[in-house]
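Trainee: Each in structure tokens, the structures are laid out below.
Every number in this text was worked out from the coordinates using simple rules, so none of it is lab data. What you see is a predicted model, and the numbers here were worked out from it, not measured in a lab. Cβ atoms are built from the backbone, for glycine too; each structure is taken alone.
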Structure I
Amino acid sequence: MTHPLRTLTVLVPRPGTAAASVIAPASGIVADPTREPGAPDILVYYEGNRYDYENLRRFSERVLHAAGRLVQRYPTVARGVFPRSDFDEVGVLHLTEDWQTHELHLSDLVVLAAWLRVD
């Protein structure tokens, strides 16, 4: 992809934090890194697939769904403002304007595996 419309940060909450107590385990979580950079708090959107929908079983599908909410500023309870220090960055999601192309690049598979509860 040469010119992504947007790059979002993919996050995982640190154990024992407020975010970890609110967001369902294995949720896909995204934030806009250009929104209030350096601020102590961060707005995140997430998708935990609590109702076990077929199209949200993979982590990448949950991340993309959360990204759609963020980009559209969709009114949902699946968002929140938390201390930035509650999260570890585990990757980035690049999106094109037409949403036809998206690339998920994961950078911290150890932290992600713990969040997803896989070996």
Structure II
Amino acid sequence: MTEIIKIGQTESPGEAYYLPAEKLISGNPEQNAWTQYTDPGEKYFAGIWCSDIGKWKISYTEEEYCEILEGKSVITDSAGNAVTVTAGYRFVIPAGFEGTWEVVDRCKKIFVIYESGV
């Protein structure tokens, strides 16, 4: 290890993007990501993500730890079970999870992703 990476600095513009039309259910939220760490094998990532209001389909191939910093989202699995996440909520979304992510109030989170299949 050569240095400790601090997660949470978002002074730079980040990478702004929009979701593909086939994933959208409502809205067309602008999203931003600040990937602040990537391992040499490009399987492990950490940083900050934020999104405007909207709803879209999700299908996870990766494992993701999230900590909501601000805002409100509702994550619903394919069976219709919903979890509302707000500031301070910490959780893991396992690989294979399918459902929807709805940002109700502009949401910002810390993410830590492990993608074993890369």
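Trainee: Can you say which of I, II returns 0 when helix-only ellipticity at 222 nm (-39500 (n - 2.57) for each DSSP H run of 4 or more, over all residues; to 500) is computed?
Mentor: II
Trainee: Any idea which of I, II comes out highest on distance in nm of label points 7 Å out along Cα→Cβ at positions 23 and 63?
Mentor: II
Trainee: From which structure (I, II) was Cα Rg over 2.2 N^0.38 Å calculated, if the value obtained is 1.05?
Mentor: Structure of origin is II.
Trainee: Out of I, II, which has the highest value for relative contact order in percent (Cα under 8 Å, 6 or more apart)?
Mentor: I
Trainee: Check the numbers for distance in nm of label points 7 Å out along Cα→Cβ at positions 7 and 47 across I, II and tell me which is largest.
Mentor: Ranking I, II on distance in nm of label points 7 Å out along Cα→Cβ at positions 7 and 47, first place is I.
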